[in-house]
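J.: Alright, structures below, take your time with them.
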Structure P
Amino acid sequence: MFTDITSKDNPTVKQAHKLLGSSHERKSTKMYVIEGQRLCGDALISKARIITLFFTEEAQQRSADLIECLECAAEASYRVTPEVFEKVSDTKHPQGICCVCAMPEPTTDIKQEGRYIALENISDPSNLGTILRTAEAFNFDGAVISGDSCDVYNPKVLRGSMGAVFRLPIIHTDNFPAFMQECKLRGMRPIAAVPDRNAVSITSVRFFRGVLMCIGNEAQGLTEETVKSCGEKVTIPMLGRAESLNASISASILMWEMSRGK
């Protein structure tokens, strides 16, 4: 059963608001906010732990079945006024539904025969969300993300991933080059994607299992340490004048080539 909230100063509302804007708050509480019918529905299907549900009366009338299911799953449910919902919303045109969810337990488990996208210092939340969405679409086994990348639970990442964050295994590492070196010692194949015309063309590489494709920061690319730890370097051949591609575009091309099973 839900409780009505009419004040923006309600402690539960204020906490959700802090989670929206602060990566530190998300990490310290191990909670994050998702918004909209699609994401909340995905969280439900993916069996994410839903701590708090917020919804407006209009949303209750428009999406009665979804809200009823979310109420059953949530530990606490609140019907709020449109003014209060603005406090827990991060979108220009809110649908009147959002949830506070618990982060899953972190994992360091990596399949020796798996295919992974490995991301070092990706700073743009939209890029990160798109890459995760593409990795799921190409049936990758997971994503490895460096500690200096943007927060996976940033609202823009969550929206861009289209629910992939709930389903794609994500491995965090604070020492990206060392992690690649460890994977290499386990018999895996970490590959550095670089904007270097002298590197091996991605179109001529044969991919088997046990591969990690490493992509670096939007401006600086991969660190020199990571490139050295990988050993193998590939590039996307370009016929035009551009020297490099957007990180999410590069990742999509590379993952497509990896998924072709050449």
Structure Q
Amino acid sequence: MAPPFRPKQARPAGGRASGHARRTGAPPHRPGDIDEAVLYGVHPVVEALRNPQRRFRRLLATENALRRLREEVGALPLEAELVRPSEIDRLLTPDSVHQGLYLICDPLPSPDLDSLPDDAVVLALDQITDPHNVGAILRSAAAFGAAAVIVTIRHSPAATGVLAKSASGALEHVPLVAVRNLGDALETLGRRGFLRLGFDSDGDVALDDVALRRPLVMVMGAEGKGLRQRTRELCDHVARLEVPGAITSLNVSNATAIALYAASRRR
């Protein structure tokens, strides 16, 4: 059995950008400013290994997990290191469910706003920082065929670790478009003809009353804070989801899934 591998920079949230990038002020192209992505669990690792855009560094696997991985993927693009489950446990937080798989790879590149198709439905996240929520939003975005999720380079969780596990492989199917300023991005999309639809539990109009069209960007605010002032002002409409129960506000990932469903039904 191979000796246990303990990468110097392996950490659940991903590494920091290189010193050269920080010294020169080179603009990062990904949320969280990371130089490596850590993926664990069956779905994130399987989908990453199937993604030709990924560049891989290390794969740790238990014997049973490696057998399952070969059944799912076939020939692997890199050699796996056989380890005991406890060796992966030591690289992650105690509550992480790794299922015997731990992969280190390069972060995926962030496409430009200009690359979004003219009939796209995209999401824009206004400083949503919880990686569980962002991961769940990515999973819903993949399920409903969203073209991209726009996030800010700062005040967004890195596309690694908990976020990747919560996304359950969706990172490989829905691009994260990282921008420096969300307001500027919404202005750019507005000039391209995107309908900019913000969401708030106290929105001015019910979602059912909005005439949806494409291209469409749906803007979701952080829990508690909601949409920031400039973000709200740049939306063509600020809509609310009509719910009949006693609790009228939803978790942002649940609200996003409902909004995506509504957009898909009214295509």
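J.: P, Q: which one has distance in nm of label points 7 Å out along Cα→Cβ at positions 121 and 137, as calculated, at 2.8?
T.: P
J.: Consider the structures P, Q: one of them gives 14.5 for Kirkwood radius over Cα pairs in Å, for residues 153-208 alone as calculated from the coordinates. Say which.
T.: Here the read-out was taken from P.
J.: I have 17.0 for Kirkwood radius over Cα pairs in Å, for residues 49-192 alone, calculated from one of the structures P, Q. Which structure is it?
T.: Numbers: P: 17.0; Q: 16.6.
Of the structures listed, the value fits P.
J.: Suppose you compute Rg/Rh (Cα atoms, Kirkwood Rh) for every structure in P, Q: which one lands on 1.04?
T.: Derived from the structure labelled P.
J.: When helix-only ellipticity at 222 nm (-39500 (n - 2.57) for each DSSP H run of 4 or more, over all residues; to 500) is computed for each of P, Q, which one produces -8500? Mind dumping the intermediate values first?
T.: Values: P: -11000; Q: -8500.
Checking each candidate, the match is Q.
The numbers here are math on the coordinates, done by the rules we state, and not lab data. Quick caveat, the model's predicted, so the values are computed rather than measured. Cβ atoms are built from the backbone, for glycine too; each structure is taken alone.
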